[in-house]
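FYI, it's all coordinate maths here, none of it is from the lab. Note that the coordinates shown come from a computational prediction; the quantities given were computed from them, not determined experimentally. Cβ atoms are built from the backbone, for glycine too; each structure is taken alone.
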Structure 1
Amino acid sequence: MKQQLIERIDQAILEVRDDLVRDTIRMVNIKSVRGEPLPGAPFGEGPRKVLDTAMEMGKEAGFYPEDYGVGVVSVAMKEGQPDLGIWLHGDVVPEGDGWNFEPYNAVEYKNCVIGRGATDNKGQMMAIFHLLKIFKALEIPLKYNPAMYVGSNEESGMYDLRGLPDNPDARGFINVCTPPRLSLVPDSSFPVGYGGKGGLNIMLRSKTPIHGFTFIAGQPSAPGRAEAVFDKADLPDTMGVCTVEKGEKTVVWCHTPPRHGAHPDPEGNMITRLCEALLDSGAVEEGDKHLLDFMRRVSGDVDGKVLGIATDVPPMKPLTVFSKQVDCKDGYLSFHLNIRYPLGITYEEIVERIAAAAAENGFEVEKSVAGITPYLMDPEWPIIQMVAKIAGEITGSDKGPYLLSGGTYAHMLPNALACGMEGCKPPEDFPKGRGGAHGIDEVVSIERLQRAMRIYARIMLELNDMEW
């Protein structure tokens, strides 16, 4: 009996393919980068529009939408408190430059949808929405009430869940609302994550200004670019891998493909390259070299050894340092770092050790912000084992339950599991470095979304037969 139902669901997933593409494009075309807070929209107009669109679609489908007034909405199959929450987010990181496709005029290309947020996390959102519609259309009786939850600040702090003290419209879902009994978060990979690293952001400021040039990198409008602008023109015509453009001022710049903060390049990034070029060419004054050398060493050391914070405590993966941005105001450098850390070291210890390393190299801590904390669940929990078994059978992987490197809503919610969807699978003709989450020409594979829908359908059916 259940096998026949599974076959009907799988056929329905194939039949809604074009609707899935259409609605994913609709969501991607909403530019939902975090913006200025507005009444009822604590994270800006774009993220709010995604929430409103999700609720509108839910109402049209005969579901029960609810706005919690904190930057989070839900679309439930039944009236009343949801038992199972499937958590997506509608906000996206800035698009940056260098796209071959338009980031907010999404298209279907070789069985993919291309646009900012396609795989992080709007394709997944529409996959879950259409799966709930299939369950409703097939009149599948469920003992629980499943709901799609949509947040609007996952990418820049998860303040939609934990709250902003100075904004009454962002009190935080976990502070003022009742979470579902079980949550699944399709913002990672299969089969299932049962724990994850903590995270923090820290900004270092140079104690002295640099002279004769400015240095910026990783700006929201150009996340993979670093550039130094000199008043003088008597500089070498070439500087390593960097481009030198001479005019009224001399601009030295380089670009490396943007990467997700959880997976910094162990070879360094644009900050490393630009610092190396300026130091090797002798373009900067002697008194500024130690500042650039420190940024070069830190950005090229993703394990945190330079900062004295390297930590490797199994079963979690080692600590990582992502050097993501440099600002320059009145000659003073502001160096932004994102740290993902396992159990075995605390936020306070990390900040203290970084402050000591910075002080020895001409910097000081300007600001530090605690983010998510590390968490660890029992991988033998029957629900975790059930999810892992189903996902493994359909994907053909024997990976088993794993620990996350990146941060998701699963860090914030009780009884929450990161579960898929591995939507990023760029077409074969995409150059290396394009197509990924947070990257240039971001893609989501329709085939992968349909596979994920099949996995989630089986999970939902199994949950109907379990006590939880």
Structure 2
Amino acid sequence: MHKSKLTLYIFIALILGVATGYVYNIKVIDAYNNKIFVAEANIKTIDERLVLLKDSTVAEYRQLKTLRTAQAKVRTDANASRDDKLEGFTILSDIFLRLIKMIVAPLVFTTLVVGVAKVGDINAVGRIGGKTLLWFLCATLVSLLLGMLLVNLFNPGGTMHLALPDSNLNTDIKKSAISLRDFVGHVVPKSFIEAMANNEILQIVVFSLFFGVATAGIGEKGAIVIKAMDAISQVILKITGYVMKLAPIAVFGAITAVVAKEGLGIISTYATFIGEFYFSLLLLWIIIVAAGYFVLRKRVFTLVNNIKDAMLVAFSTSTSEAAYPRVLIELERFGCNNKIVSFVLPLGYSFNLDGSMMYMTFASLFLAQAYGIHMPLSHQLSMLLVLMLTSKGVAGVPRASLVVIAGTMAMFNIPEAGLALLIGIDPLLDMGRSATNVLGNVMATAVVSKWEKELN
């Protein structure tokens, strides 16, 4: 499929998905949504009454608990029925995402090993790695700070005036534990096979760095390994070409499911917050492209044009991982040296998530505003640093940002129940930040290639 045609087909799939989802929402899903809405309203009323009852031994308390259980079952059953009705659409995107995940781990391993082995000595690896991490650190700080500044400027949660919930009431989102042991466990692989099976990109990167340096260190014998890895990576890229032909179908399925489930009403309900967040992302795009312009000059616009279909795929499927194989091809086509691309890009997928970073500060402070919790600048900066440390390695996991936010909110006494405000619109926000993650990683790779004088 020709590149420009693929972009066109993806765009058509987007429009068709919105239209189909809207019709399906009205005709089929609306009845289930109404059941869920009524059940949730009843549960909220029961929870408010339970909070007022201090004695849990009285008959009224037991009756309310029974009623709550019954309403929770109604909600769960309606949710399950709704998901069943959407299964045909979600299966289309699931097949595509599973095929992409099938490719990503071996592609990261083979290309990174080849990249590191071709770079050669450990000093060169350290030099390129240092430049790469410097760019990542600057990009992450800019993203987090921009999110913090704009959410304070717009104050999207200021008009909500939510009452602080009872401490016993929370969401079902698992909180991300913030500990050094967990971070080390996420970075250092105990089994390469397990890391490959679980698509743990950061662990694969660590093993690949060791493997690549060792391959370069054994001289002529290593040349055979490099040649084999290079050939395997070319085979996987060929598979990528086949898989990408399914992208428009996957986009149609993903968009239809989101719109059918949430309806277009969710957009109007949160229009201000969504609009302000996307405006913030647009500013971040301008900053990323401007930073790239200082190094790449006018070629930066060619680069952005080349990756538009990869960004559309990331936008539609809500995961930047879906665009990884396509981005790898486009960067090499742009003139970046294979050894730089295969070294920098996998690192970017763990350390350089610009869109996700901005969202984390934006969403966390939005919830603090919604509950009327005043957060001085020192607390906001502390939150920024915590998010920076706890968000590594979330690429490729749809809605992983919510998990990280849940863990961070607990540290700053922001009610976890506030995440319920974001759950409904998170798929819409995830699209924008996934596309932004792709743009940030592409720009980082091209800039490091230029710095290393490896850009044709």
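Taking relative contact order in percent (Cα under 8 Å, 6 or more apart) as the criterion, the top-ranked structure out of 1, 2 is 2, with the highest value. When distance in nm of label points 7 Å out along Cα→Cβ at positions 214 and 270 is calculated for each of the structures 1, 2, the largest result comes from 2.
Comparing 1, 2, where is distance in nm of label points 7 Å out along Cα→Cβ at positions 262 and 302 highest? Comparing 1, 2 by distance in nm of label points 7 Å out along Cα→Cβ at positions 262 and 302, the maximum is at 2. In this comparison of 1, 2, the computed figure 0.50 for FRET efficiency 1/(1 + (r/R0)^6) of positions 206 and 374 (r between Cβ atoms, R0 = 41 Å, to 0.05) is attributed to 2. When distance in nm of label points 7 Å out along Cα→Cβ at positions 86 and 222 is worked out for each of 1, 2, structure 2 gives the greatest result.
Matching task: 3.2 is the computed value of distance in nm of label points 7 Å out along Cα→Cβ at positions 118 and 350. Pick the structure from 1, 2.
1
The greatest value of Rg/Rh (Cα atoms, Kirkwood Rh), for residues 142-325 alone among structures 1, 2 is that of 1.
Given that helix-only ellipticity at 222 nm (-39500 (n - 2.57) for each DSSP H run of 4 or more, over all residues; to 500), derived from a single structure, equals -26500, which label among 1, 2 identifies that structure? The partial results should precede the final answer.
Details: 1: -9000; 2: -26500.
Comparing all candidates, it corresponds to 2.
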